[in-house]
Structures are given as structure tokens and as C-alpha cells.
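Structures follow.
Any read-out appearing in this document is the output of simple, stated calculations on the displayed coordinates, not a laboratory observation. Predicted, not measured: the structure shown is a model, and the values here were computed from it. Cβ atoms are built from the backbone, for glycine too; each structure is taken alone.
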Structure P
Amino acid sequence: MRTMFFAAVAALAILPSVAHAQTASQTAAQAVASTPLIERAKLFGNPSRGRGLISPDGKWLVWGAPRDGVMNIWVAPRSDPSQAKPLTSEKTRPIRSFFWSPDSSSILFINDKGGDENFLLYGVDVATGVQRALTPFEKTRAQILGISREVKDRILVGLNNRDPRWHDVYSLDLKSGDLKLVFKNDGYAGFVADETLTLRLAQKARPDGGADYYRMAGDKVEATPVVSYGLDDSLTTAALGFTTDGKTLYWLDSRGRNTAALVAQEGDQTKIVAQDAKADIGQILADPKTGAVQAYAVNYLRNTWTAVDPAVKADLDFLQRELKGEIGVTSRTDADDLWTVAVDPVSAPSATYLYDRKAKALTKLFVSRPELEGLPLQPMHPVEIKARDGLTLVSYLTLPPGADANGDGKADKPTPMVLFVHGGPWGRDAYGYHSYHQWLANRGYAVLSVNYRASTGFGKDFINAGNLQWAGKMHDDLIDAVDWAVASGVTTRKQTAIMGGSYGGYATLVGLTFTPEAFACGVDIVGPSNLETLLKTIPPYWEAGKQQFYKRMGDPTTPAGVALLKDRSPVYRAGAITKPLLIGQGANDPRVNQAESDQIVAAMQAKNIPVTYVLFPDEGHGFARPENNIAFNAVTEQFLKGCLGGRSEPIGDALKPSTAQVKAGAAFTPGLQEALAAK
């Protein structure tokens, strides 16, 4: 088992708040004036290297690095990393996900086209550099369903080229490229295979938003489920995988408890391996030979590792003693003598090391962004904020230079603040290096990220408290966090912007429409504006999760559900917007279609309300190409400077290498018209 996801009169009505913000923030701007401005390209450009992995046989190292300005795959002999060579030659789309084949002879990677998320699987031979498309199909999203250390010549993949809703299971021969159908899927959400790549369990979504697990024998699924749970446990219970001998099945399981415990099942007997009262069990380390769990992590305020097996306790103790920061074991050899370990110091760029277990020796392989070393990166502070109904909101605060002289995480004086909202919403913010926190803090803003109800990692009760609360109590949590920041002296009530992607973009639109006086301005990145149309256009391969969406957001098949979805959709309240809004969107976004941004822009324009809208024709759900990300962030920091009064790096030539199209409102963001004219 291996270590385991958004007119002139009207303009004058908005602009007065800009002058107020600039006046209020002069003191803060003076405090950071002596701090070097960190260039956007150093924060959001390509890293020098990233994602270092050792091959199962221990002979090779692989990492991602730029080739002709695009992230590609590089390989080097473990004995001499300086002899690294590029294996791939992608010209446009960065390769962001790759892994070793079980026999160490090739690197496997997935990539899409223009952000459409139709990820296909490719393989490149380490010795020859020959690259092949292993799933050469159009309008298909490949899934990796099974990889084994015991079976070296093939893996299990899921393909939805027959029916876009469901992934048929295939055995992929890595040498010949042959695909052999293992299971024709007409309604199952997922599968669990053992180390022989035999399908053992099939998972099926239930009408109530829960799931059933069924035993499998060959290509047959038993009629009666062996495990069932409802909506409440659906995001905190799942089968993780089998030990190598196939006798023990590990689960994350919240049934009968609040937080997800790590549970081992043998036959009909189950045993709790680990649990925590405040947070779900998160990452695990499993023995590459036996598949037995050796350690687990719990991430409440910070990620904490606990060893189950004494064999790795000494290793974890050594790593935590020698490496200052958040550590993660990213790969292990079959012999388990060598590990690659990533360390995140939070206020410095991450680094990757090769760890020799026998010698207890660490060799630094690379720093991800050496250009950031020595620059004034700011610490992140975990805080617990009480919501109005008593829920605890685990949050993360980064203060700008000069705002916290003694480093205790408490602001010495108020500064402008950006409330940076995570996507999902079924995800979470966590402690660690955060490029947006660092960028915005360097520009003179406090940055607060809040795990509002529905965020994952804190137990099922916290998730389920967000059911049917889009623009309701989920938004109340964000307002409560701003109130906390004001009461704590972090900011003042008129100096806060709201910004985020996906659900965070939706939260931005909610902030400016449902609570139009709460924020000075907003930045929406690929956020939905109409929950009805959002649910009508979700990708077909999300079919299995549709009932969860309906139960947690609002059911579009019922009159009450439609009414709720309309009531919680910012597009219908566009007339309430009185503060500046910047929108960024990818034209190929399969999750939040371009129409979501088009709708809110059209609604605002119909009421002569200004808005700046930037579209990227070669992007999807977010901006994968650094040229595009840098371009949008260049616009963003001019926009934020206009409404909050922080400092900025000029747009300059940032738009030239990008595909940015400003569809509306260039005049409403300082410097944007000039940058477009020079593009």
C-alpha cells in the first residue's frame, strides 16, 4: 500500500473608498518601505527544481525543472546528480505530476491540454528518452487506479472514453503499451486493488450522498455491500489499501466518531491504529515491503508525525531534529534504504534531500527556489478564531514586515489586510510556505486564511456544519474572522479585501454582493456566480459525486433546492456591488465554466457597475502557465494598490508573454490600459 483537489457615475460611487484606504494605510506603507520588493517572477515563475523522487531500484533521481521555460522532467544517476538530463520537451503546458514505473525503467506522467483536465497518461524511457502516449484517446480523463511494488510490468488505469461518466478499469502493459479490459464500469465511483493488482473492492455512490463498498471476485461485484455509510461520513471515510499479503485493509473511518481514525481490518475484525480528537488522520507512511502502516500524521494547527513502528521512529526523530520545518517523505526505494525528503521552512524556500537510513545521513539535492533565499519572507502564524456559534476556525495569519516587531504573531499596528479564501470548499488551508501570503505580505498587507465550516481535516461535524450554507454560515465564518482581525488590531474595518480561487472566488462574489460594506474590494479567480448553472455544467466524470453536491449545496431537481441555489447565487445580487471587483478566468475550465464569470460581468455591466475581467484562452481551473499566473498577479497587485494603498511592482512587460485578454474594465485598474497598449 502506498503513501497516500476554485459607467462613469457608477465608477465615481466606488472610487471614494480608494482615497480613504490610501490615507489609512500610509503608516503601514512606510513600515515596509525599507523592505526589498520581491519580484513576482521569483514567487510565481518556474521553480529551479521541484518534486524530487528516487527510483524504486535506488539508481536514479527524477525531478521537475524548466526546459526552454516550461517545466519538464529531468533524470540523473543517483551517484552523480550533476549529470542530470531532460527527458521530456513539453513546449507549452508544464508537467506537474509524474512518478516512477514500478521497474524503474521509465517515468510516467499525466498532462492535459489548455487546462481542460482531460488528463492523459504518458511514459518516457529513462535509457532512451523515447516518449509514448499510453492512453492516446480524445476527450478522455485517465486515472491511476493501481500501482504495485510486487507487479513490475503493468499498472491499473481507469479510462472514461466509452462512457464519460464512468472509468472502465484496464491493465496497462508498460513495455508494449497494450491495454487489457479488466472491468467494464457502469456505475461505480472507484476501486481498491491489492498488491497483485487484483480488484478487491468497488465503491458506489448512494442516493443519500453516502457510499457502499462491495467485494469483487474477478470481474464480478457482489450484490450486497460489506460497508455502507451516509452523507455525514462521506468525506471522512474511505478504504486506503491492502497490505502486501492482502490480509489487512486500512481505512480512514469516522463512523461512530467525529474525526477520521486510521483503522486496520482483518476479516471481520477491526482495530483502531490511530485517532485524534481535534483532527482527522491525514498522511501515512507504509512499509514498502509489507504495506503495514509505520507512521501517521495529524494536521490540526500544524502537521505532526507519530511513529507506529519503532523501525521508522528513529528516522523521523532524526529528520525532525536535522531539518527545520515541515517534513514529508516523498519516495522510498524498494529496499527502503533510501528516501527522498522534502522540508518546508515556511519562511524560506523548500528543499529536497536524499536520506540514507543506514548511515543516518542527509544530502541536499536542491532548493526549489534558490532565488528566494535570504529575501524577507514572513512567518506564518496559526490562530484559532471563534465563530459566532462557537465553532473553532483554524486559521493562518501572515503579517507584513514591520507589523510584528517581536515576532509573537500579534500585530503592533493595523495594516490593510487581504482575506485569502481557499477553494473546494471541501479542502483546507494549512501551515506552510504560501506564495500568495508571502507576495501580499511583501506588498504591505496582512493575509488571513480561514478554514471556514465545510473545510476538511477537522472531523465530519465541521464539514457537515457547512451543508446548505453556501453564502450562509460559511460566509458568516469569514465575516467573523474579519471581525476577529479588527478586534485583534491586525487591520481596520475599511481596509480589508477578499480574494480567492474557485470556492474562494465565489466567496469573493458573495462578500461584495451579500455583505457589500464588509470589504474594500475583491479578486475573484475562477469563482462560480450562479449555483444553478454551476451544477448543470459540472464534468460528466463527477457523476458519482452529484448527490453530494446536491445534499451539500442545494438540490436543483426540487423546487426548494432551486430556490435555495438562486438565493445563494451572487449573479442575482450584482446590483448590490459598490466596491471594485477584479475577475480572472480560464476559458477551458471544466469545473467552473467561463459562463460563470461572463454572467456576473454581464449583470454588472447591465447596471453600469464597473468590473475588470481578464480571460486566459489557454487555461482552465486556475492558471498553470507561469506566464499567465504572473500576468494576472501583476494586474492584481495594481488593483489592490488602488483600493488598499499597498505597494506594487509595476505591470511592466508582464502581459507580453501571457495570453491575457482583458474583456472588460481595463480603465478601472491602474496601469492596465498602458500595459495592454504595450503588449
Structure Q
Amino acid sequence: MKKFAFLLLASFIVLSATAQQRLLTWAPEFAADNSSITITVDCNKGSQGLLNYEGGNSNNVYVHIGVITSVNPVAGAWQYVPFSWGSTTAAAKATPLGNNKYSYTITNIRAFFGVPAGETILKVATIFRNATGSLKQVNSDGSDMYVPVYGAGEFAVRMNLPPFEPRFIPWLEPITAGIGQQIGITGVSSQNANLSLTLNGNNIGTANGLSTISASPTLSTSCDQKVILTGTNGPNTAKDSFSFYIPPSTVVENLPAGVQDGINYLPGNTSVTLVLFAPGKTSAVVIGDFSNWQSSCTYQMKKTPDGNRFFITLTGLTSGTIYKFQYVVDGTITIADPYSELILDPWNDQYISANTFPNMPAYPTGLTSGVVGTFQTAAPQYTWSNSSYSRPDKKSIVVYELLLRDFLASGNWQTLTDTLNYLQRLGVNAIEVMPFNEFDGNSSWGYNPDFFFAPDKAYGTKNNLKRFIDSAHSKGMAVIMDAVLNHATGLCPLVQLWWNSANNTPAANSPFFNVTSTHPFSVFNDFNHESEATKYFVSRYIRHWLTEYKLDGFRWDLSKGFTQHVSTNVGSWNTYDPSRVAIWNRYYDSTQAVSNGSYCILEHLGNDDEEAALSNIGMLLWGKMTDQYNQNTMGFASNSDINRAFALNR
């Protein structure tokens, strides 16, 4: 079986003993469907969901298990599951082994699960969890773990080291070794056999009449590498293999003229230049449809002399084709382009209806993991129909705020477009839509953003979004986007590129995020808005949505959080902050430079002196009067003064 390949970073030392440990091991190595099997998990690896749980030697760890069979041989298609999730039956309890390891024994796989004769068992699906199921130990990408099941008497071979995560298609863990260094390789066979190992066609080891073989070859060349394990037992021959990649020395060149961070489409519709901002990183390679998702020297990115950016120009593309791609940075970080305008999500896209998003590109299942970006030369363009729209004056807007998910049963742009007459009859001349750039999951208020340049597919396609905006403009109605740039979730590639996994925080060298938030109301990862990298990113965000989608402005969420002034309580946070005013002055100027007269609405909720300064610049401020209005609706006199609803009374 061919294993999934991973980029090999060239600047590290030979694999350590700890790195050679496997997330999941089992005995016997080649269990048949009527065999008993003991499965052992090492919670120091993978998702680390049970790492140090109750001291790493808990008596409250259980398994959730099932089988994948020939009836539905796909990932996630668990069959014959004996225990419900969260069950604490004694039969589901794992045995603690100490040092964050646990084991579970199945006696006669077919009998244990009750699989009828004639149905082939392909894999045992496994999750280790705590009693309630609130914690679980799985693969590092969150996927279930799988143990292969073999036919009775089947002759087979398998690579065990370097370690592979037991995903549905086994995934080679990152190998931290480079040219002149060694890697440890171990293969096993189901029967004593004549075994051999080759690296790039050169023999690196033989073992005759044995069931295991090991080698520690010294890596001597860069680029594509392939290891093949061959076993021969009489007339039977079996093979297993894996591929990996050692990046060559990075070529240093100036960035091509006229390109910017992200995806740059070149004349002719058959080429793009990809630019990744990644200061402090050593190497980057592009993988995707065009490389069969394999790292290759052909797709190694060049680096700018200042060390801040990597870039590559891809040529020979088919005009109009949607290409899927990712960056692999320093051999261990795989991300989508942060400027992607269409991403593919392996966890949530499957639940979006074809009515909302027709002809969604298929995720490259089994070829990679994590969020995937896309680009498309000569993409279908929306033809704007309204050329006479005049934006309502900001002093006269009547704003209707709506969450598309809840406003309509269908929750998509098409139906919202068809509902504009209703909103117009209410006297509304501005629609503020709660966040609709990509956020984690499909069902959310949207304040958990991950990709800032892509409309969330749960609401529909980019051209249907444009049609909604165009139709609103035709009725004299402005469209305002709820912008969430105070923070980003862990799925955002800007977060992933500089992450401190030990502390579960942004790394200290992140050019975008604070290690800890500067204010008491932060969630997720806090942007540093005094960083030049963040300022550039936000300016690109502003330009993108005001020009590509012709939006009329933004309502900025948690605008008071745009500060590097550290405060631990709301009182000090509210205090006039000249640095925060300067940040907002800059962003306001950016919006006006792109689209003069566009709205800049702040959810600031600060002291009057700072809000007055922002208002004098030209920004609009939310005035929170919820409590006072509620008191009036209930007929209570206390705290019912609504004079501050009028701006001049503030």
C-alpha cells in the first residue's frame, strides 16, 4: 500500500527515539478477522487529547470502536459499533499502561463485533476517550484511527517506521532529517520471507527468512525520495512504499514586479504567481492538483532577499479550471493561502446543500488534510447591472442588521435577494449582514473568522453574493459587512504559521498576533493592529470587499479591542487611548481612499471623549441603549432615560 507523502525539512538532525514512537501499535501486526488483537495508543502523539489526563495513567479511559467493512469501505463508515458514545460499561474500559499509554484487547474480531460471514472486515476503527467523551485521542488532524485487518493466511508487508499516523489512508509523520543525516526505516511482513528495502532504487537492506527488516540510510540528495519494501515468500510478492521530499537550497530572488501577497493572475489566463508572506521561515513548497499533491523540486518556492516572502509562478494552467493547492512551510506546516477567495473544508463542506452552493469542487480526500485553497484563471465574472446607484448619506441611513442563517429558512443569498422588497417596505435603506467571510463550521453568528477574503460557502457563491448587493443597490439600499478583525481562530493560516503548540498560543515571533490578548474581552487569537503586517492585511481586506463586491462599508466588531495598550478591566480599557484613535484614523482613511463616502461603523462602546474624537473624524458609533429600551418596554421608570439615543446628547 502506498503511503501518503510528507515534506522533509532539510535543516534538522537524525530522528530521535521519541520521534520514532508510533501513535497506535497493535499485536499481532497482521491480524485476521478471526484473530484477537491488542491495540495500544500513545497519547503523547496525535491529537494529544488525553495527554496527562488524570496523570497519564487513568482508570477512566474507554474506547469507541467499530469496523469498516466491504459493505461501505470509506472513512467514517463505522459498522457494528458495540458501545454508545460516553458509555462507561466495563467492556469498553481501556487498560492504563503508564506514561500516557493505554491498551485495549479484542478477542476474535469478527465474533466481538458480530460481523456476519461473507462480509469482509477491512479495518478496526478506534477512538480512545474519557468517560463522558468530552476528551478523545485521535489523529493529529482530528480524524479517527484505523487498524488494518488482513485475510486469513494473506501474505502482506507494511512499513512501520518512520511512523505513520493510522488515518484511513496511513499518513507519514513529518520527518526531521536532511542531507547527510540518517532516517530509521523498519518494515514487517505477515510471514517469514525474503525482505529488501530500497531508497531511490538503491538497495539499503536485506533480510532473508525473517519477518522484520530495518535500515538507517544516510540521505545524500535533495528533492523527491522513495522507499520501497519488497517481500517474497515463494510465489508471493508484496510491496509497500512511501515517498518524501527534501527541499533543495532555497533560491533567493527579488519578487517579480507588480505582484502582491496571495494569488496573482497573469495575462493569458494560463499562469499565476503565488506569494506567501512568511518571515522567519526557511522553505516553502506548493502542493496541489498540478503536482498530484506531492512535494517536488519543480514547485519549490523562491525566497526574497529580505527573507519575508516566498513566491512561485505556475505556468501551463488550463484556463477556467479550478486548481486546489496548499503551501507546506518548513516541512511541518501545511496551510491554504490566507488570501484564497474559495476554500475547501474537509469537515463542513459536505453539509452545504447544492441549492445554496451548486457544483462545489470536491475536496481532495486522501491526498492531503486541512483546509485547501483554490485559484481559477478566467473565472466566471458577474456582470453588474446597476450603474446609477447613489449611496445613502450616512446621516440618513436606516439600518437593518440580520444574520442570514436565521433571517430566512434557506439561509442563502438567492433567497435574501428575493426578500429585498420586504425590507424596502419597512423603510430600510441599509442592510448590515452579520459576518459572512469564511468562519469555522457552517452554523455560526460568524464572529469566529478564519479566512478573510472568501465568502462563507454556507451562504452561497460569490456571484450570488454580488447579485444580492447589485439588487439591493438597484433599490437604493446600501449593504454593510460586519467585519471581524479583532481576532482569528486557529484555522486561520496567519495563526498556524507562527504557533506555540506547547502553550497553545500564537508564537512570540508572530507578525500578526499577540501572544496574549491586550484586553479582557478577547476571544480566539488577538490581532496586533500596530504591526505593519496586520495593517497591510487589513488594508487589503478593506480594498477587496469595497472593490470586488462593491460593498458600502463595514460595521467593525469589537473596535475598542484594536489597541496594544494592555488593560485587565473594562474601566481602564474604556479610558481614552490616543494610539487606538490613531489606528482607527488609519483604517478610516483606507476605506475613504478606496470608496469615498463608505461607512465606517464602530462597535466601540467606549468613553464619550474617545467616541467623540472618532466621530469627528467621520466614523459612526454604536450607542448601546438595550437596558434603557427594555426598561421602557416593561414600563419601569428606573434606568429608563433614553436621551442618549440622540447623538447630540452624548
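General observations
- Structures P, Q, by FRET efficiency 1/(1 + (r/R0)^6) of positions 185 and 257 (r between Cβ atoms, R0 = 30 Å, to 0.05): label with the highest value: P
- Ranked by percent of Cα pairs over 48 Å apart, structures P, Q are led by Q, which has the greatest value.
- Source structure (of P, Q) for volume of the Cα convex hull per residue in Å³, for residues 409-536 alone, computed value 109: P
- Test item: helix-only ellipticity at 222 nm (-39500 (n - 2.57) for each DSSP H run of 4 or more, over all residues; to 500) calculated as -6000, pick one of P, Q: P
- Structure from which 2.4 was derived, distance in nm of label points 7 Å out along Cα→Cβ at positions 401 and 641, options P, Q: Q
- Taking FRET efficiency 1/(1 + (r/R0)^6) of positions 345 and 561 (r between Cβ atoms, R0 = 35 Å, to 0.05) as the criterion, the top-ranked structure out of P, Q is Q, with the highest value.
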